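These are the structures in question, set out in turn.
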Structure P
Amino acid sequence: MDIIELTELQFKNYSNLHSKKNYKQSVEYATLEESKGYKKLYLALIDESNNVHAATMILEKRLNGKFKYGYIPNGYLIDLYNYGLLELFTTELKAYLKNLNYIFIRLTPLFNYQVYNSDFILKENNSYIINSLKKLNYNYLPNNSKYKMVLTTNNINNTFASFKRSLRRNINDCLKKGITVHQGTKDDLEKFLNFIENKDYYKKMIEIFNNSNNNFEFYFGKLNPETYINNYRYLLKKEQIKNEQLNNKLKNPRIKKTNNLLTKKMTSDRLVTKYHNEIINGTNIYKMYPQGLIISAVGIITNKKEVSFITEGYDKNFSNIRSISMIKWEIIKRHMQNGYKIFDLGMIGINNIYNTKNGFNGNIIEYSNTFDLPINDMFYKLYNYAKKDNIK
């Protein structure tokens, strides 16, 4: 078998069909990263019949003079569980890249190193793959694993029921406050960019990821104050009737004043006050924004395999209305109806896993983040000594 360079079209066709396809190992992502000074290179391992057995997109950068290094986001498009294939690909890739004056390549292989449930209880351990890579002289850079929340599902009702109670309550509160979700169009681009940081980067991403194989979509959460007010008027009226009934029971000398009855009355009193305050709040918003206003936005990438949540933002004036989760749930529902089953909700911090993403109750996937593969051993050692390993 041999390593050959693929054209952009050849790599696109292969990557779009591969079981490990992802938006970072794509022609679109390579084009996006060119603005950071990278040169893109597409390589594949082929047999005598020109069948492709593995491939990769490399982001290439010159280090000093003729020497280069390569960054491979999300690793190779290869079956990492097939050690023989991985060994062959590694050997051939090193020989090919050495002729191109590479010192090393750095990759972040996309495999489930360890899988936990949302309470961080271990479900699956694939650490042996790290040992396989080490055996092939990949240098594992420890203590930099990353964690993602990934939801895999195919039933809307069961999915919502599986969410943690806090998230279900949050989504229901958004419905009461009149939050609706709609997809943005190209005419809404500037509106979307106003909600997020690194605007130029995401503007370029939207321009590049614009096809069915890798498509950037963005969604808005809109607060509708009339609905907000009407919902809480209905809830208030309903609670006032209940409160009056409880009050009459407390006044009735023939009814025993149990702790349960007193607790119900106190709870009802709190709800009456809360609903009054919500109506006041909704009325104040209506005075300022009678037509409603957009308060949050979420950006995703779809690739016919999974939905990846990329970025999000919200109006700080309405931070008490946690509408981001509502948008995500509406996106999940919509794409489940279109056949999607995998939803990558994005990174979570190991010290802050009990956040809104955790409420979706998916699996926490630990990705073994980074490996270096030295191509020229002597120069790689010299480079690390001089640079103190500060490359991406």
Structure Q
Amino acid sequence: MARLLLLIPTTSYRVSDFLKAAGGLDVEVTVGSNRRQVLEKYSHGQTVTLNFRNPERGTKQILDYARQRPLRAIVAVDDETTVLAAKASKALGLSHNSPESIEAAANKFRFRTVLTEAGLPSPGFTLVSLDDNPAEAANRVDFPCVLKPLALSASRGVIRANDPAAFAAAFYRIAKILKLPDAASLADLHDYVLVEDYIPGTEVALEGLLDRGRLNVLALFDKPDPLEGPYFEETLYVTPSRLSASVQDTVAAMTARAVTALGLHDGPVHVELRINENGPVIIELAARSIGGLCSRVLRFGVGISLEELILRHALGLPIDSLDREVLPSGVMMIPIPRAGRLRQVRGLEHARSIPGIEDLTITIPPGQEVIPLPEGSKYLGFIFARGRTPQNVEDALRDAHSRLEFMIEA
């Protein structure tokens, strides 16, 4: 029987969804992560502890494991594991993106450089060392601008600055975030801040699957809430998009050009774009699928999940259809309103009773500290909805969220 290695950080929301998807396939599954005590509760001994911070060391560990248990495929679940998956897959001769293409996507400065050199629309950008004087660095940029770490995800540490004073404040705030143990990244990515011109416009998210270089658009999500800063906390995702067919085609074409420029040709991609009178501009591109529990709003063909689609592709198993179900769907990533300790969430049953709401999951247990953006990296939970129209879905999500009350002690 074929064996699949899932690389899953212990902080990931997605362990159960991928294991559930794998359980329906004729495949043995090994979970690779960085803490054995967390692994054991998921896969009943079919685990391997790996070094995610050092891809060379992690690759050697995977090669040692594969000598005893040959692997058919390696799938990276989150950003933290994509480089390791590429390097180990190359070493084992498995289907993979080149490590260089994955590293380019994972490093926001390199990503922006590649797209610019390829002639794709891109904001002006510059790299600032944490050793630089932010007052002097502010003289080299145009305002408004956006400061961001090179390797963090979920909008963590992404801050808009409208003037030099705000620039300096954001710079020091990001520097403090990058010193946190859970923000450590590969190589020297934590020593710099990327500064980009602020791009106004409507924001969308494209979920895609690459097959031998061909981009298959699985879903295009509207983000109905304005994301204008100073922080960029995502909330609502609704699909299908309400943009015109011509604009959607332009978004897909821009994404295809970007993945080609990066050298990506296989597996899932998640892409964030902004659209204004000049057309679409790619803001972020990740060589993995959508994060959090958001994938639960997507169903394909006869009802298979995004995770099963990804695993079937990686293993070379048949895929009946890449077509998303017709019924509109959406998710709200429940934002953290303020810092403190979560004591209780009230109104859950009332929110779940709203027509169109399929599920509501609180992912942070009572008693745990909650930290909003830009320092935080988690959401309070997720609300899922389906409806006759995208507007019905959006309305249901907003209504359900309005019924919730969060008891947070400072």
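We did not get these values from a lab; they are worked out from the coordinates using the rules stated. Since the model is a prediction, treat every value here as computed from it, not as a measurement. Cβ atoms are built from the backbone, for glycine too; each structure is taken alone.
Taking helix-only ellipticity at 222 nm (-39500 (n - 2.57) for each DSSP H run of 4 or more, over all residues; to 500) from the coordinates of each of P, Q, which one would give -9500?
Q
With distance in nm of label points 7 Å out along Cα→Cβ at positions 86 and 366 as the yardstick, tell me which of P, Q scores highest. It would help to have the intermediate numbers written out before the result.
Details: P: 1.7; Q: 4.5.
The structure with the largest value is Q.
So if we calculate Kirkwood radius over Cα pairs in Å, for residues 30-93 alone for every structure here (P, Q), which label has the highest result?
Details: P: 13.0; Q: 11.8.
When Kirkwood radius over Cα pairs in Å, for residues 30-93 alone is calculated for P, Q, structure P comes out on top.
So if we calculate mean count of other Cβ atoms within 10 Å over residues 358-365 for every structure here (P, Q), which label has the highest result?
On the way: P: 20.6; Q: 15.0.
Sorting by mean count of other Cβ atoms within 10 Å over residues 358-365 in descending order puts P first.
When you work out distance in nm of label points 7 Å out along Cα→Cβ at positions 110 and 254 for each of the structures P, Q, which one comes out largest?
On the way: P: 7.2; Q: 2.4.
The maximum falls on structure P.
Between structures P, Q, where is relative contact order in percent (Cα under 8 Å, 6 or more apart) highest? Kindly include the intermediate steps, with their values, before the conclusion.
Details: P: 25; Q: 14.
Evaluating relative contact order in percent (Cα under 8 Å, 6 or more apart) on every structure, the highest lands on P.
Can you tell which of P, Q yields 5.8 when distance in nm of label points 7 Å out along Cα→Cβ at positions 262 and 310 is derived from it? Before the final figure, lay out the partial values.
On the way: P: 5.8; Q: 1.4.
Source structure: P.
For distance in nm of label points 7 Å out along Cα→Cβ at positions 222 and 302, which of the structures P, Q scores highest?
Evaluating distance in nm of label points 7 Å out along Cα→Cβ at positions 222 and 302 on every structure, the highest lands on Q.
Looking at structures P, Q, which one was Cα extents along the principal axes in Å calculated from, given that it came out as 60, 50, 48?
Q
Ranked on distance in nm of label points 7 Å out along Cα→Cβ at positions 46 and 126, which label among P, Q comes first with the largest value?
Values: P: 2.8; Q: 5.3.
Once distance in nm of label points 7 Å out along Cα→Cβ at positions 46 and 126 is worked out for each structure, Q has the highest.
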